[in-house]
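Peer 1: The data blocks that follow each hold one structure.
Bear in mind these aren't lab numbers, they're just calculated from the coordinates by the rules spelled out. Note that this is a predicted model, so its numbers are computed, not measured. Cβ atoms are built from the backbone, for glycine too; each structure is taken alone.
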Structure 1
Amino acid sequence: MAKFPKTFLWGGATAANQYEGGYAEGGKGLSTSDVMTNGEHTIPRRITWKKKDGTEGYTASTFGGYFNIPEDAEPCLLDGYYYPSHTATDFYGHYKEDIALMAEMGFRCFRMSIQWPRIYPNGDDEQPSEEGLQFYDNVFDECKKYGIEPLVTLSHYETPLGLSIKYNGWADRRVIDFFVRYIKTVFKRYDGKVKYYLTFNEINAIGMMPYMGGGVIHDSDQVRADAGHHQFLASALTVKEAHENYPDLKIGMMLAYQPVYGYTADPKDQLLALKRMDETCFYSDVQMLGRYPNYVLEEYARKGIKLPFEEGDLELLKEYPCDFLSFSCYGSQTVTTHEDAIEGSGNMFPGSVKNPYLQTNAWGWATDPEVLRIALNQLFNRYHKPLWVVENGIGWADVKEEDGSVHDTYRIDYLRENIKSMRDAVNLDGIPLMGYTMWGCIDLVSAGTGEMRKRYGFVYVDRDDKGEGTLARSRKDSFFWYKKCIASDGEDLD
């Protein structure tokens, strides 16, 4: 039976805004996630704000639609709302216990994010917070004790709220300089402790969810193009800093990715699928190939969008592409031009239709047994650089039994199919795959709704949708299955 290489980096993934908690500890400033309330099931989260005249309100976060709060309002915390990120599942207070659990499973890698406002509370501060820096020192030291390699996301939906209020987030070019100051501080402080960094989590989120992806509170097509360009430049400058001063560092990009299938053999369906793929790969084309693709430049010209190019921008992008491509992939999406002919429900992706060959759960997430092999082949054939699956998993309303056990066979079934798919890509197709970090390895709050009921982890955390519970940790059945999988280098998936 084929295996993964001994060097393969098995592990799990988290994001600080969904997991870390300690939102006001150690001098941390507010992030954009800290003013997002909880939603419910398919109801999105909301961003609370206050006007200068004292009027309070909220605006729903959106996927794809435009996001704007009132012109004279600022996002802020308000009484009477529950903000899931404030405690999340409290990695801040449980990091030693959690990393020990990861080590027990055999993790070789732990993907996590640094909260930018824990290091620079307002984003544009002149000096970093020593308490914030020390917290991550402690985390990395704990990882090193167990031989776990950190994979650190530098910006994972955690833009300092101060930058949103003062600059409209990444819409303002000045934010590039603040980010570069931050990454220089991080690289210097954790030199020798961290080898792998990702710049922006799911960078294509800036085009779909600009508030989450870039702290944008006043939105338009032009603003999204501006914000994306500024993040591209910041990413290139991050690579430049690493290559010039820390040659052992590897800098990757991170893309939200899902293969797109045409529902029928109608060429119009196939063309629609192709264009949907281009919409996603625009962001990786810039970060991996170092140039804007023609299909985007033509689209911007049609819409009257003018990219904010300054002298040297295009040369910077060309000279400093990312070293590897990492991506999230939970499933595929299916599209058609024959919208009236088939069922449109039961698919998590807007603008998609239900694939009749796949089973979905209550949140519209489908298990596609070939999705990672397809994704890995598509991305490697496009970019010819090493790849890393850094998010993949399934959310489910896990039930904890009276004896404390959680029998999550559905998660094991999902992971078995996805790991087989990766294994085939490595052994049959020769894809250079660096590692796999399953999403939400320890239960955390949902990014989209702020719920706890949609659980992902191998470890159950006693916390509910209202923020109540002891935060006690307990092992699910999948914990022991994944431990066996890692120990066998992916051979034993029974």
Structure 2
Amino acid sequence: MKIKFGTSGWRGIIAREFTWDRVNRVADAIGLQLKNEGRDSIVIGGDCRFLSPELSEATAERMAGYGFNVLLAGGPCPTPVLSHACRKGGHGGVINFTASHNPPLYNGIKFSPWHGGPADSALTASIERIIEEGGKPENGSGSVITSNLERDYSQDILKYLNVEAFRNSGLKVVYDAFSGAGSGLLDRILVDLGAAVRVLNGARDPLFAGRQHPEPGESGTADLALQVLSSGASLGVATDGDADRFGIIDENGNFVSPHDFLPLLLEYLIETKGYTGLAVRSVTTSSLLDRVASTHGLETEITPVGFKYLGARMLEGNVILAGEESGGLSIADHVPEKDGILACLLASEMVCARRKGLAAQLDDLWKKYGRVHISRTDLRLDDILTQHLTKEYFDSDPSEITGISVDSIDRTDGVRMIMKNGDWILIRLSGTEPLARIYVQSDSQDEVDSIMKKVVTGFREMMGAQ
């Protein structure tokens, strides 16, 4: 079985695909790639999953044996902290042992080059070739320095925050750390800023307290919502296992979708903090962000799905906010990588600075810009549906989809079919599972539900008729 990198690294089930021997092969290939680039230092760390600490230490010694000067995280470390350490120290890259929000049976390696953001496809393809060839660097004499990387991150992240807004605000936060690497960092920063914080699932647990998917989406934050309501907290925040994704609960116990939080944050960054530049979002993220940017005379750029595309745009400069619907964002000149810790801190700051909860702020936002609704459904692919989608949508320009007229087509990622009234339907094929992901956006939730029903019913009837 070949080792293949996806949008966020190489992942596999522990002891089946993800074995110690295969980890060494990947580390060797990364080492040779960096040596070929003339780089001789690297940051290594990992999250709270099974074997992440042990593999981090062993890989650090292995890379030192190839002549690398290694900066090793002294314990479980969030993905954005590792990226920050790489950029701050001018290192050649990051080897990060994490499988992010995948189930507990998984672990993986995420490699980031010198800029700290996700590796692009050309770079991961080069590493895959080296793995196949069995390449590794020549032996050398390097070093391993173990350091608390969170200390510098905690200090530097304050430059993106209005510290004074937190003082005497009476902020009360419930934080669900998802048994992950964000525990002890996000809560400590909030406490230092003057907040009262209650932590849920703060102890390391490779089984994620029984969660099958440690992902801070709406279903994953149901317990957090109950705790916010019962405690009368100002808001609830959550980060996933490696703390690159965020989840937010408002003062009424409602999940704040990234589709709504991103435009709310953009408006805040522009109006309150004086940011200017571009807003960047993935194609599957709500266009409400575009309305906020346009109202303030700013532009929005749309990328394919995956933070490696948003991070690459950040590296070009002049970006206010880059975000995606799966709960990832970064801002300005911060790391070109998802940072769930920063997202939660900014949500908390907004509550303090505006002296009102996120639910009230969202009501204000929707009154100004209208509300945009978006929904996603996954359909399992068989040969019939795959052939139909390829022929009718990916290899041609459809004029309609299950009886709904199409006005224009966008192929940024998959095929997005736009109606005359601005509603749209997007079909993407999953890169990791035999699934067709179908997205629908409209200003009306009823219309979203109606369109989705027509599309899904039409596809299923077509499959059943064959």
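Peer 1: Just checking, which of 1, 2 has the largest value of distance in nm of label points 7 Å out along Cα→Cβ at positions 6 and 238?
Peer 2: 1
Peer 1: Who wins on mean count of other Cβ atoms within 10 Å over residues 166-173 among 1, 2, i.e. which is largest?
Peer 2: 1
Peer 1: Out of 1, 2, which has the highest value for relative contact order in percent (Cα under 8 Å, 6 or more apart)?
Peer 2: Sorting by relative contact order in percent (Cα under 8 Å, 6 or more apart) in descending order puts 1 first.
Peer 1: Follow-up question, since we're still on this one. Work out the source of 17.3 here, i.e. which of 1, 2 gives that when Kirkwood radius over Cα pairs in Å, for residues 30-205 alone is computed.
Peer 2: 2
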